[in-house]
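Structures are listed in the sections that come next.
Every number here is computed from the coordinates shown, using simple stated rules; none is lab data. All values derive from a computational prediction rather than experimental measurement. Cβ atoms are built from the backbone, for glycine too; each structure is taken alone.
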Structure I
């Protein structure tokens, strides 16, 4: 089988590669092509992957800057692209922060700006796939904001595109760990949109252990969600929220913390990743050099939610029990399980971004939601929910989903009025004046956004 990795020069590509080289069952991926618009990043990442492959019966690995070449004959396509690069991410953050609202790459106005410039590119990818890839090729989307991009591309590929995010599965593993249970035996009742969801029940042998966890100070305190939200709020909700809901539940404090910081997340990554790509080819062990860079990157993930700043070391890093290897259990592990389920009919259930199809009764059937989904050789099948979302959960989901659909319409039609409406209706903006400033600010700062909204 052939796998094309779009954005193959990206920093997290090695996680996918490690998952692939450890998989020895058949059929397996035999050919991997990395595609990226940046030849230097491609060369750097290929060196890392070659280093990590030593001692393994690895798939054949090639690289290209040509999209059509990469997609020709592909059975699976992983997409993790960043239109506008890290410069665009920094603009996503700073334009919003300068107007006093959240500057974050996926949540709030920054995520909308990211989606506006990415949707046309990803729809083009889907159209080329229709022409040159295998007739049953699946697109596994990692490109953020994953829910919006997946929904926009489904208009071209239908159910042959699904969105993957590792935050729900990571939450499930942390819950299992806190309970002292084997994560493979845990069934998760989770509902939401990408980066906006709630773990409502944690079932082990048919028994819901979430109330037990919420009542146990010591166990609950081991979870990073306790650090982000605090024990009283988790107990008040009676569920464990996705960590990105911090930006909704603590919006004012989050904005204040990011604005007061020495640098934003995008600023930090621009410095550290530029250094990595400029120096990795000079290293004797490119794989080890990448692992060290991963540790540096991960230490300050969501630092503002944990009272730290970007670049500060994590004082608990040596004492914490970390999630499993991302290649096994993170987003790359989830992607490999999807591929195995489809190609080998190894039926599996995962939390994915898929078409609603009546799962959440109050949302349109074609809206993308993030829910437990069974995958097999016949495709993806969202599982029925035992209980529907609460009014609080549904209200937030419906509000954000409405905004997401306005952004898709703005991007596909080149409609600045729809973009204005999306920013103006987003619950984290809260001002028509600010919404207008966001549209103008992003068009001025990011050429790709201006190009999309100036097509009419």
Structure II
């Protein structure tokens, strides 16, 4: 059985000496590895290393130096793309083809977008036309990067790229469920030959993250994960006024108007909801449908959900895999049972595993109809392959329903009317809107509002999240 017992501090691997955790394979439900977590002393040492590296010069490094470092990291990740895909498939259950073309590709795309942003970025520029009144963007210092398991390379890449480009040093604390991916990433960064202490990696669960947040030498915390944990981090960081960026949960609405291309909208909508076994914060999990196309939409959705294949991670194909853990599987099953108990109409899927998969944390792709705003399914993030469908009678009602949860991460609009698309996009209380299946452009800001958190990642916005603003009057830049 594999043993993962190392942390990375000050440019070198060290033995971890904290708690032991069993790593359970989501496909087989058996332990296939053991993780040794970082101790409190290792956490402190990692922060101290990052502080020393920042003070020694990385915080004053120029953009060309940071850009070269980021380019080397991208090259090393590219060389390990197959290893990343295999690891992600094993540890979180992502089907191998999706691990390659979705998980790994997304992480690399974000890093490349950050690299591109550095081409034209300036950290010192005149405020107006007067050269002796200027604005500087300066790195905040030591960054704590706390990342989730569901996109284990992608979510780290968003933070890593922004922090390096900004001039911060960092300590990465990945989810204990995806530490193996972080270890491969650390090997890539080690090969990229950054100055010791610029990047550090410690393993562990919530207690390790809490120790990191409370360290007075941490200047900025970037966290992606649950809203409950985000609340805790915000409260803890506020004690020392530590800057935070929080990318939290979502309950994103997908609005289908009468004039949309219904087959395409349903096909894309279910794919977006079920992708990664429904374990994405920006998944389009609430489908709001104009009443005059509602019945046709239900029929199509039921057909597509029934045809959505669920299968084992190592198999090639376009299927979806298991939930990441027993706890996540139980949570999804509980939500499905709650939906039935509260009177939502089940049109596809339902409780239990697919018949051909008696073992593993596999959920059935599930669609509920006639879901009302007062139902749990409408309000709470499920994080599994479960879609809810709700009819609406007017544009105003569609907007009201879309905004009727405390989350505000993403919104999706399907209509042939360009003016309506823009009007509705402006009315949605979210951080991101995609219309008619249009993907976000590389480097577009990622983040939300409300219980979905605050701050933005990716591109220039992801860099600025790790920088502070200084106004200088009376001296031109040299």
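Supply the structure label, taken from I, II, corresponding to semi-axes √(5λ) of the Cα gyration tensor in Å, for residues 39-214 alone with the calculated value 31, 24, 18.
Structure of origin is I.
When distance in nm of label points 7 Å out along Cα→Cβ at positions 15 and 311 is compared over structures I, II, which one is greatest?
When distance in nm of label points 7 Å out along Cα→Cβ at positions 15 and 311 is computed for each of I, II, structure II gives the biggest number.
Any idea which of I, II comes out highest on Rg/Rh (Cα atoms, Kirkwood Rh), for residues 167-366 alone?
Comparing I, II, the top value of Rg/Rh (Cα atoms, Kirkwood Rh), for residues 167-366 alone belongs to II.
Quick one: helix-only ellipticity at 222 nm (-39500 (n - 2.57) for each DSSP H run of 4 or more, over all residues; to 500) came out at -11500 when computed from one of I, II, so which one is it?
II
Using distance in nm of label points 7 Å out along Cα→Cβ at positions 63 and 127, single out the structure from I, II with the greatest value.
When distance in nm of label points 7 Å out along Cα→Cβ at positions 63 and 127 is computed for each of I, II, structure I gives the biggest number.
When mean projected area of the Cα convex hull in nm² is calculated for each of the structures I, II, which structure yields the highest value?
Largest one: structure II.
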